[in-house]
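As structure tokens, here come the structures.
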Structure P
Amino acid sequence: MLKCWKLRKLNKRHFNKNWKKFGKQLGWAILALCALIFAVQILRLFTTNQTADMQKAVLDSFMFAVAVAVAAIPEALSSVVTIVLSVGTNKMAKQHAIMRNLPAVETLGSTSVICTDKTGTLTQNKMTVVDSFLPTQGSKELTDLTQADQKLLLNAMVLCNDSSFSQEGQLLGDPTEVALIAYSDKIGYPYQDLREKSPRLAEFPFDSERKLMSTINDFEGQKTIFVKGGPDVLFNRCNQVFLDGKVQEFTPELKEKFQAQNEAFSQKALRVLAYAYKPVSDNKTELTLTDENDLILIGLSAMIDPPREAVYDSIAEAKKAGIKTIMITGDHKTTAQAIAKDIGLMNEGDMALTGQELDALTEDELRENLEKISVYARVSPENKIRIVRAWQNEHQVTAMTGDGVNDAPALKQANIGIAMGSGTDVAKDASSMILTDDNFVSIVSAVSIGRVVYDNIKKSISYLFSGNLGAIIAIVFALVVGWVNPFTALQLLFINLVNDSVPAIALGMEKAEPDVMEKAPRQLNEGIFANGLMRVILIRGSLIGIAAIISQYVGQKTSPEMGVAMAFTTLILARTLQTFAARSNSQNILKLGFTTNKYVLMAVTFCLALYSLTTLPFLREIFSIPAAFGWSQWIVAAGLAVIAVIFMEILKSIKGVFEKH
């Protein structure tokens, strides 16, 4: 465990890194813009108006530059992003995925590789013993305990076993072990009776390294070690076999017979366990590693754990979304392959490797074959870390599932560590997400929600930056042509902090785009403005800015104050109404439907009500709205805002037609 923990490399959340980088770049860009505007104004002051009050003029120039900064900085952005991420965590919780930190919501949406366990995640974790194998009788059900070999095998299944049933009939223990005692009860030999006849004296618990479990029991008056474990491991620990009622040499021919039956069971997607025993002296009280050698092989049991019904569709959905699903299991390779092929996880030409085969590969060999390996069987904790890191070295966002203490380092190494709700506290503490239903389907659902969350964050960003760009365009135009500043600092703060916050949050509630799970996962180094978002911001921002400029021009014919009031009205209404345009970058509002996001309707109504407050007589002076501003001015200003939004939708539809053809 300590060795594995040292092997892992802590993975920083890419969302946090991208967000910090974006924040720094935005800050420097705004500072540069403000400095440039201030410098231009000072230069104009010294070259065109030598009689002005220089101190007042410089102060006005500085305030103008500050106004640009206020207009450019999306003050509500960080709180909006936090709220949208929180909404995502709530949606994921309803899908049985509990997120342990907010940035992981977005990271999950960019997942390109899912490394998942088989038992209980891809399968139902409802084990049922369906067959057994004894060398003298072949494959058959145990029905007659008067036969020594059947008696030995059933006792090994029940005695080397920690599971039980509670008084209320509840299953207690590992599902594999529960299946064994349920089988004993089913064929008419209650497991409690067998355990009472042969009490346990010592135990060596199962672990993933040995892949064995051993107990000492008082069996028919003789201290006996019973061992249960993986066939490929246990075969190598045996030098004798119980055959025809007596102990005989475990010859290569007999070993081949057992291996062939193990392979036959595995090809049917059955989970196989092997059983052995060894009589020991009466003074034996403890078990050690050496006791698990020179054993007497008894036989095999085979059990089925059917795949979850919804897994088939989820695997197909993940493939469609460009996500590679990899099975990592402690089961036999052939069993894992059979199930992987059945559920569509393994394609023609894909490979399956055991942990030992993986250890034999060099880093270059692993890199060369990585994309073709869909199944890893009989893996160790170190193997899991190596698999995750191999994919991360290929710049893939990797999710890893786990439930045990030994899984913790791999969960910590992965971009998204996914702990099972039924797992250990150590695994949960090392994870980013906890699956309450241990279901692979919930992972794919969570990835879909993560993608929607990221899309909605980008919609909120496009909404905020488009509005801010519109204000900057209007301000810079006024500077160039020598008009008064079209907006006061208070107006801009009112829009940015109060008005814009609510629609931006409402956009975070938007439903998924139709193709959200048809796109390839985005790259780790992809910027926030990638995939055409910058173009969208430039178009919407320009339309809002042009509308505000025209509105100020019309108002200035009456007075500079009227120009400011009309520009403010156009800006705030255009920014509010563009919420409808920001709901999708591919579908127009007619196709989306006005009522499909009730939060947007409530947000727009709230913002229009807020704006109406600024026109009240006792608040007009605070917001620099003159008393002469009436219905005729409002209709012009509002009409320009509506026209700007209509043009946004028209251009979106035109873009969609071009992309379609």
Structure Q
Amino acid sequence: MLVWCPPLSDPAGALRAARAIEKPERRLSALLTLARHDRDALCTHKLDTSISALMAGGASAAAGLAARRLAVLGSHSVEHLLPAIRVGAAARGVAAATHVGGYGQFRQELLIGDTALAAFAPDTILLATDAAALLPAVPLNSTQEVADAAVASATESLIRLWHAARSRYGAMPLQQTLARQATALIGCNEHLLPGSPATLAAELDRSIRRAAAREGVPLIDLSRLPEAIGSNLLIDPVRWHQAKQLINPVLAPLFGELVAQVLAAQSGKSRKCLVLDCDHTLWGGVVGDDGLAGLRLGQGSPEGEAFAAFQRYVAGLARRGIILAVCSKNDETVARSVFDLHPEMVLRSPDIACFVANWQDKASNLRSIAATLNIGVDSLVFVDDNPVERAIVRRELPEVAVPELPGDVCGYPERIAAAGWFETVQLTGDDFARATSYAANAHRALASAQATDVDGFLSSLDMVMDARPIGALDRARAVQLINKSNQFNLTTLRRTPEELQEVLATPGALALAVRLRDAFGDSGLVSVVIARPDAALPADAWLIDTWLMSCRVLGRGVERAVLGVLLEAAKKRNVSMLTGMFRPSGRNHMVEQHYASLGFTACAGGDGLPEDATYWRLAVAGAVPPPHHIKVHHDDDAAADLCRLDAGHV
């Protein structure tokens, strides 16, 4: 069913072996490994029982799983889907606590309130609704105008529910799209009957999708259930009439994966980079043996056209912001020649942010690619036609996502899409430039490695930083960074768009969006810093509760330049003390000494501040940021000039 996952030859035996492991942390790790394999509803249910018991004992924190609290409110039965949601989420690095609302009570629970739902305190609410529960009664012979009005009314009612989820519970709403439930009364030309249930449901589904895009509501898109399972299996009429189960229980693991993909994206667990093998993956044949002319690629053969189609799909991923890399057992010159010289290649050398072709093992090369791009290996998806190579990488680097591939390249795009590793809940302008930015970063790294004078190299980059209060155009990208950044993130404090808006409206708070560009290109919005008053501190002090930065710009002195901006802003607002907070997350060790390196001294936290953090203090008067090589522009500067904030010139 989960065709992108490797199969288990003996699921029951593997589950027994995992359950027999004595240490809870190792047992959970083994169970999560099993959850990343293909599994049916029964296996999923058994995994949920074991994984949930360990998580209740606190094992999820040790495993580094991100916590989510998901409430599912529906017009149909959903209890049978919860185990699959929890297991799918756990397999993607998310510990999902779940709550089910009353059957058909979704409107009351959101608009009037529900004590049980409030006590659960969800951060995400999934609305699982069917068309009949949303649409008003419409006569079959209705005009187009009457049908359109019914669809508009149902859509507006849903929007009110989304707003209520945010305002009443502070939760991110998710919306399930509509399943094709009604039977056509005409057939192919059902649209000639505007008042038919099938036509109304189709129009409402389109309207929901448009409204969700406007309102920033992520969708659980039931149309993404792979066609290979047979669309008639999505809804079992017997189950619907007997138990009001809209989603066939047989498909629970697949539905759970859809929800898990969105929860993972919401938790910053989506992948960033697609790493590709070459021979028999991007083209047919072995370039070292067959030569350029002997490769099967592009026009002239069905197989060649299929490889070109796969490359077009990959190129589309790159255009929407996915980083591309090559990892091939090949001579680099020979492998590159295909990208540079073959007339039918869709992908070209400039599209590849990191190109590694040699005769070393691919696990080592994948580590090298991640290091070069300055991302974690858990950001990689590795595509290779060779099942032996896939198995080796899964064993040596379990953090890397490795899809099972069909025997024919025609199925590669759908297989990768079905896995949902590149899911996102927000798309910003900076996303479209990400692949180019990482490619430029690789060029910077190469230039840096060749340089003998580091200061001279940094100066030659001609870096310019723009620091300004987070505005309307920055907000979506800022929320994205807040919820995705893990390594250079001092507190890993996550915020919804509504929570960020509350901070922006807080009197005396400063929320900075930091952009960086240099001689190699524009890196976009790379850092977010939030400093605000706090009741636990003196009135003239700021608590820096968020300081994060994209790893793309590590080692360039951005944090030093940002400190200069903070100090200037503090002086203008009569703030005399900056208090920094570091909360270890298991993934942010790299910034443990961040404040010490900037001249802060360790101090005690105040009453009401998180106890799982260390605190650092810097007096604004006389503070001088360490030197750097960045020209800084910020809105607090009345002259709005470019100025160098070197030591002694703050």
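What the table shows:
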quantity	calculated
Source structure (of P, Q) for relative contact order in percent (Cα under 8 Å, 6 or more apart), computed value 16	P
Per distance in nm of label points 7 Å out along Cα→Cβ at positions 518 and 622, the highest-valued of structures P, Q	P
Among P, Q, structure where helix-only ellipticity at 222 nm (-39500 (n - 2.57) for each DSSP H run of 4 or more, over all residues; to 500) as derived comes to -17000	P
For Kirkwood radius over Cα pairs in Å computed as 29.3, the structure of P, Q it came from	P
Structures P, Q, by distance in nm of label points 7 Å out along Cα→Cβ at positions 54 and 182: label with the highest value	P
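Values in this text are rule-based calculations from the coordinates and carry no lab data. Since the model is a prediction, treat every value here as computed from it, not as a measurement. Cβ atoms are built from the backbone, for glycine too; each structure is taken alone.
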